[in-house]
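Just so it is clear, none of the values below were taken in a lab; they were calculated from the coordinates. The shown structure was predicted, so the numbers you read here are calculated from the model rather than taken from an experiment. Cβ atoms are built from the backbone, for glycine too; each structure is taken alone.
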Structure 1
Amino acid sequence: MCTNYRPTSRELLAELFQLTLFEGDDWPQESWKDYPAPIIRYNAQGQLVCTTATYGLVPRRQIPPGVKPWDTMNARSETVGQLRSYAKCWCDGQLCLVPMTGFFEPNYESGAAQRWQIGRADGAPFAVAGIWREWPGEHGPEYSFTQLTINADDHPLMRRFHKPGDEKRSLIVIAADEYDDWLRCRDPERARSYFQSFPPELMRAWFDPPPPRKKKPAPPADARQIDLF
């Protein structure tokens, strides 16, 4: 499923959500596992806030020594209430929005995996369904999140991604007029009513290869010479 995406900028989030409260530092333009990224949620005081959290509900730093790391970047909607990694946050209604301008998936239509970006057809930012968790930190609470996914085997656009034969999955795009209802929902069964496929005619996808890696500078010529005598 989705392993990296482009978070929305701080300035645009302030405009979209009329936000005045930001918790945490800024974030990079592309987010991967354990990277900081923004989430929108209600805090304990009932205030709408943008919180910088790490991508993956169980961060690597929280996994005990000797325990093999596992991925918690995407939570399947079918099992989110059953798996130990997600169940408490889901049942406690710790819902959030994960704002972005696009996310990446592998496309195999050429015969090899190619990185494609998926976003709205109009280019506007959007937000997907997520759940969040709080962790004790050295300097106060720290936060993490995961994105929820649904089956997309029959979705005209999202079924084009991932390896042939694999189940197709999709993030859950929340409609803008349902942002507040989703964030305030505390009933897990009612929350499932938001697990809907985003209309394919409102989405677009395009080939978007990663930027070339920077080559390390070659060592000086004299450092490459070997003195054999």
Structure 2
Amino acid sequence: MNKYIDILKHTTMFSGISESDIQTMTSCLNANFKEYKKGEYIFRQGEYLDHFCVLISGSVHIQSDDYWGNRSIVSQVKPSQMFGESYAVSGSSAVLTDAVATSDCVVAFFNVKKLMTVCPHACSFHSAVIQNLLIALTHKNRALMQKLTHISKRTTREKLISYLSNESKLNGSNSFSIPFNRQQLADFLSVDRSAMSNELCKMRDEGLLTFDKNNFTLL
């Protein structure tokens, strides 16, 4: 577990908490670390979660498939980010999405009941972790609202412009890489892949942007 402390101290959840206190908290919260291969599911739709997750390494997609197998990517989880906490905290709702490893990864699981119960030792850092969890939920809600802004656009071009413009702002540059391949980007924006690829080529030909795989430059 000690080899994961350096990652955990950079998470929102353990922000401002010392390494020694993080070690104490991981024990208090019954932390469990698991390895997953690319393509494996961390959890599936319909399950009930009593643990929330922190990605230690690798990448994970939160996604949903409809009855006919059409996929929508809700978000990508990067190392040090949490996922599953909304369902774990409520406890009464079945998960509506799948969490799938998109590369080999390591995931830390934390017992949410241990977190939400007042610590018998009245640890000051226990309260700090709860506050950090609320901050993380706020950040995630903002990210979901941003995605809603993208997919609420009427046309494929408008969705691409909204998403790529936001990525440029987040990276502080007109040249940047996105975390999706073409199919994943189409699933994220809820558009047809072929139509999206055609639109990207039109935008390139019109001098709006250039691209090479997942690397983009806005002109």
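Odds and ends about this structure:
- When distance in nm of label points 7 Å out along Cα→Cβ at positions 28 and 204 is computed for each of 1, 2, the one that comes out at 5.3 is 2.
- Taking Cα Rg over 2.2 N^0.38 Å, for residues 52-187 alone as the criterion, the highest value among 1, 2 goes to 2.
- Ranked by distance in nm of label points 7 Å out along Cα→Cβ at positions 84 and 196, structures 1, 2 are topped by 1, which has the highest value.
- A value of -0.41, -0.68, -1.45 for log10 I(q)/I(0) by the Debye sum over Cα atoms at q = 0.09, 0.12, 0.18 Å⁻¹, calculated from one of 1, 2, originates in structure 1.
- Of the structures 1, 2, the one that 5.2 was derived from, the read-out being mean projected area of the Cα convex hull in nm², for residues 12-67 alone: 2
- helix-only ellipticity at 222 nm (-39500 (n - 2.57) for each DSSP H run of 4 or more, over all residues; to 500) from the coordinates reads -2500; which among 1, 2: 1
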